[in-house]
Structure P
Amino acid sequence: MRRSKADAEITRCAILNAAADLFAKQGISRTRLDDIASAAGVTRGAIYWHFSDKESLIVAMINRVNAPTEAAMAALNTKESDTLSLDTLKQVVVDAFSRTYHTPAAAQITRFVLRYSLSNETELLNAHIEHNRKVSFAHINQFIEKAQNAGLVTPELPPECIASHIRSHIIGLFHQHLSSPPPGISPDDVAASMDLVLKGLRPAPK
């Protein structure tokens with residue numbers, strides 16, 4: 001009997017959830033596809049039906065976590081100048097953090113990405129993480145350019161410099177939360193921290 005698309009998606013999610021848990025606990029090199037299949041309750045063949053190899057599975061894990069934030073950042077940059085607000089950028093960051101804060105699987109995958117982003121574990125993985133870094137930086141940079149044109153952000157610094165500062169701060173918040181004893185920092189803490197950063201970027205009063 002042929003499986004429905006819904007059944008296939010359930011299996012795919014089970015594989016990704018199992019992989020996220022095992023990779024976070026024991027690392028990439030020590031986790032076999034057989035381990036993932038056993039934890040997910042599927043066959044090794046089912047994994048290969050969805051993913052060509054372990055690296056493509058890792059990329060899918062990262063994409064699943066990044067997708068909501070990526071969509072929100074893209075939507076952020078479609079706003080007209082007269083509706084632009086620094087609070088909208090803050091909300092995108094807080095929403096992304098909240099998904100990590102409230103969803104254990106998202107926290108595991110985010111921790112995994114932070115842990116392996118500089119490890120040179122695999123060429124494909126490093127290339128994908130670098131691609132995501134460039135995309136997120138481009139979104140923030142575009143937003144800052146529009147905010148400067150709208151008079152919301154100081155024009156005294158290049159947008160690339162400001163975007164780099166904001167992105168580094170965001171990564172630092174996630175790292176602090178995931179490396180701290182539970183419960184770590186809260187979404188309210190992140191909102192307050194982003195308020196401080198964005199307040200410092202506003203133009204000086206004339």
Structure Q
Amino acid sequence: MNPVKFYISDPWLKPFTGIIDERIEKCELKELQLKGKGSLAGFAMGHHYYGLHNTGERWIFREWAPNASDIFITGTFNGWKEKPDYRMQRINEYGDWEINLPSESMTHCDLFKLSVHWPGGKGERIPSYAARVVQDDTTKIFSAQVWNPAKSHKWQIIKFKPAATTPVIYEAHVGMATHEEKTGTYNEFTENIIPLIAKAGYN
């Protein structure tokens with residue numbers, strides 16, 4: 001922190017300088033933990049590094065778990081069991097874990113979670129950078145899902161050009177946009193909510 005404190009010009013903050021300094025130190029420590037040897041911008045793009053990625057020949061999966069002592073990937077492909085072939089390895093002092101798997105180890109729509117061990121316990125966790133998470137209709141339990149369709153999504157408008165006027169944006173939450181006591185689906189949102197938003201004059 002710059003030795004010239006920002007609160008010097010505000011005498012009303014003088015009684016709280018100790019607390020402010022403590023919070024600043026915590027923020028700086030958290031920033032250091034998040035960015036490691038990189039930058040906060042790099043951390044914000046972490047989904048390009050962490051999570052599950054298919055290289056064409058192999059799967060590469062990475063997770064940030066600094067307090068873990070052991071991590072296994074469990075899922076429909078291994079009976080939800082901790083198997084040696086699906087055991088991750090810690091690769092640095094910052095808490096990054098990694099595993100490389102043959103392409104046949106997972107297939108499109110497989111469900112998976114992490115079985116995380118830590119000193120004194122263990123538990124199931126959804127990967128922090130899961131690209132897709134689904135809920136079982138019966139148990140209501142959420143799991144990460146492998147998403148690697150044979151054909152990628154084909155955009156209908158290749159050269160989209162936005163209107164020159166300032167857009168009027170309506171922020172909506174797909175899962176909450178329903179009167180029913182459940183998580184709304186994208187199809188329901190498309191059929192029931194988007195027409196109302198467009199009718200109200202939003203882009």
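So helix-only ellipticity at 222 nm (-39500 (n - 2.57) for each DSSP H run of 4 or more, over all residues; to 500), computed for just one structure, reads -4500; which one of P, Q is that? Here the read-out was taken from Q. Structures compared: P, Q; top value of relative contact order in percent (Cα under 8 Å, 6 or more apart), i.e. the largest, recorded for P.
Comparing distance in nm of label points 7 Å out along Cα→Cβ at positions 20 and 156 across structures P, Q, which is largest? Comparing P, Q by distance in nm of label points 7 Å out along Cα→Cβ at positions 20 and 156, the maximum is at Q. Quick check on the output: 1.38 is Cα Rg over 2.2 N^0.38 Å, derived from one of P, Q. Which one produced it? Working through the options, I get structure Q.
For which of the structures P, Q does the calculation of mean count of other Cβ atoms within 10 Å over residues 132-139 return 15.2? Considering all the candidates, the number was obtained from P.
When mean count of other Cβ atoms within 10 Å over residues 100-107 is computed for each of P, Q, the one that comes out at 14.1 is Q.
No value in this document is a laboratory result; all are computed from the given coordinates. Fair warning: this is a prediction, and the values are worked out from it, not measured in the lab. Cβ atoms are built from the backbone, for glycine too; each structure is taken alone.
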